[in-house]
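Below: a set of structures, written as structure tokens.
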Structure P
Amino acid sequence: MDYQILDCACRRRVAACNFNLLSGGQLHPDRTLPEIHDLLYILEGGWEVVQDGRDYFLQKDDMIFLHAGGKHWGRSGCLPNTLVMFLHVSAAPGDCHITKVPQQDSWDDALAVPEVAHCQQSGTVRRCFQNIIYHFYSNRPNIQLKLSPLVQELFYELHALSTGEPAGEIEDELVKQVVYRMRTSPQSDTVGQLAQAFGVSESTLSNRFKRAMGVTLYRYQLETKLAMARSLLLSGESAPLDEIARLYGFCDRYHFSKLFQKRYGVTPAAFRRQMKEGDGAASLLPLWEPEPGVCW
């Protein structure tokens, strides 16, 4: 498969973006865009596109990356009522097109994106396209400053899709709101309180969360609280441990220390000392999976 290596250290400009409804039989334009990447997403129907002599027949929820400087055209017309989205995005000096699987699929400031992405199992890439189009036509001043990071987000999701990484977007809207609440208010809410706040039963919330996230709500909540507490200790914050325990909703310092030690193999107090002494405790790995019924 061909790839595009994209320089993510550069700002991107969206030159044009839109939807296009094709009645049927239209060929893809025969052209070369020297400084513009043309990204095409099929919403409905199908369309054949040729790039650099290679034929692709794109179907619903397929996307093709037509790289800057590459010649692309069509040999046969599109299916009736083909609906597409397209983005014209500025190329960067560090971008390059390669014709074999890269030895390294990501770098500090670059991503490898496949020429064709099949997005049928995830709506994340489609929503990235739609979000860029939505903001492009907002008529807000300096909108390109907002569009550039949205393009980088699209590149990231295309890369993640090609490597089989889990989608960053949570499909279940209820679960998305619960995760947002847990990450932004980690000091509060039992499962029962969350269920009551969102107007569903505990069993419904637990089942939907497990289906969407692949882990139980309890485990995710515990992992989030402990990760946040560890990050606070890493920052050098000198707050007493009982205050940190209260901040992240643990019953008391004792239970916080017990859970932290099971997760990271060291107590919070020892972790803090090792950070001050520079012993590299930041690299500690998880040692356990949380057990249900632990008191907060």
Structure Q
Amino acid sequence: MKTTRHIRIQTGLLAAFMLTSMGCPTLGAEAGPADKGLSVFSAGHSFHMFMPKMLADLARAAKVSGHQQAGVSSIGGSYVHQHWDVADEKNTLKKALRDGRVDVLTLSPIYLPDDGIENLARLGLEHRPDIRVTIQEFWLPYDVLDLNYKKQRPAPVDRNSRTAAEMRAIHEPYFRSMDDHVRALNQKFGRQVLLVVPAGQAALALRTRIIEGRAPGLKQQDDLFTDAIGHATPPLQWLTAYCHFAVIYRRPPAGLPCPPALAREAHGEALNRLLQELAWEAVKSHPLSGIQAR
């Protein structure tokens, strides 16, 4: 005997198939701003896990009522499949997905291949046909594209010597690989389930502003990082959070109040406005963010 939930799931999947087959996206670039709070579960590593609390603060500041942090799965330096591989009795992420209480799942893959992305997205779809899964594209560890960076650390990098062209050339293969993977999975699912949060692209734009001397209060590129691997200082953290807010709630972060961590600095208000501008520009320019350029 079919349960109500099974009927709802099958109906939702059938509707998605029919809309897709008619050439109509069920959720994607044409979707408008989300006016109600969403239930967000975040799984990732230290380039990502500072974001959930910031996102909650931004939703509150934007007067989006009902935003909920459905849970977090934090594993240092993790691939997505490591969150999938956690034993079922301890896997709060799988439980939340099976309960159908996740509107948005945020992930931060390091490199590919990583079958955890598809596994988690598919599990989410089984229990919540309208779920969205975001993929954070970030700035590369050690500022180099090195899939084996955990086994053998790259040579020390002088980020301050990088030109904008060098940064783009280093990051472009990583961005392309993630974009291609997202497109392939969306093709499998028949609609835009996975969205890209272009935090790495926004970070490169901010570093370019620093090179040009047009980033208030930031004097060198290293001001964005706490160490060689690339852990983020508050300006880069908030830039990342603004990107997530823009993708998840489909609205620009412009006008949101300056966070205390930035406000205490001499040029904090001006820097905050720049971070909001760069985040929105990166999001609306990315073809897989789910935001129409406007």
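We did not get these values from a lab; they are worked out from the coordinates using the rules stated. Just so we're clear, the structure is a prediction, and the values are computed from it rather than from any experiment. Cβ atoms are built from the backbone, for glycine too; each structure is taken alone.
So the values come out like this:
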quantity: Which of P, Q yields -14000 [helix-only ellipticity at 222 nm (-39500 (n - 2.57) for each DSSP H run of 4 or more, over all residues; to 500), calculated]; calculated: Q
quantity: Value 1, 8, 15, 18, 18, 15, 12, 8, 4, 1, calculated as P(r) over Cα pairs in 5 Å bins from 0, in percent, for residues 113-272 alone, assigned to which of P, Q; calculated: Q
quantity: Entry that produces 0.65 once FRET efficiency 1/(1 + (r/R0)^6) of positions 137 and 177 (r between Cβ atoms, R0 = 30 Å, to 0.05) is calculated, selected from P, Q; calculated: P
quantity: Origin of the value 20, where relative contact order in percent (Cα under 8 Å, 6 or more apart) was derived from one of P, Q; calculated: Q
quantity: Comparison of P, Q by FRET efficiency 1/(1 + (r/R0)^6) of positions 153 and 201 (r between Cβ atoms, R0 = 30 Å, to 0.05) - largest value held by; calculated: Q
quantity: Winner on Kirkwood radius over Cα pairs in Å once structures P, Q are ranked, highest first; calculated: P
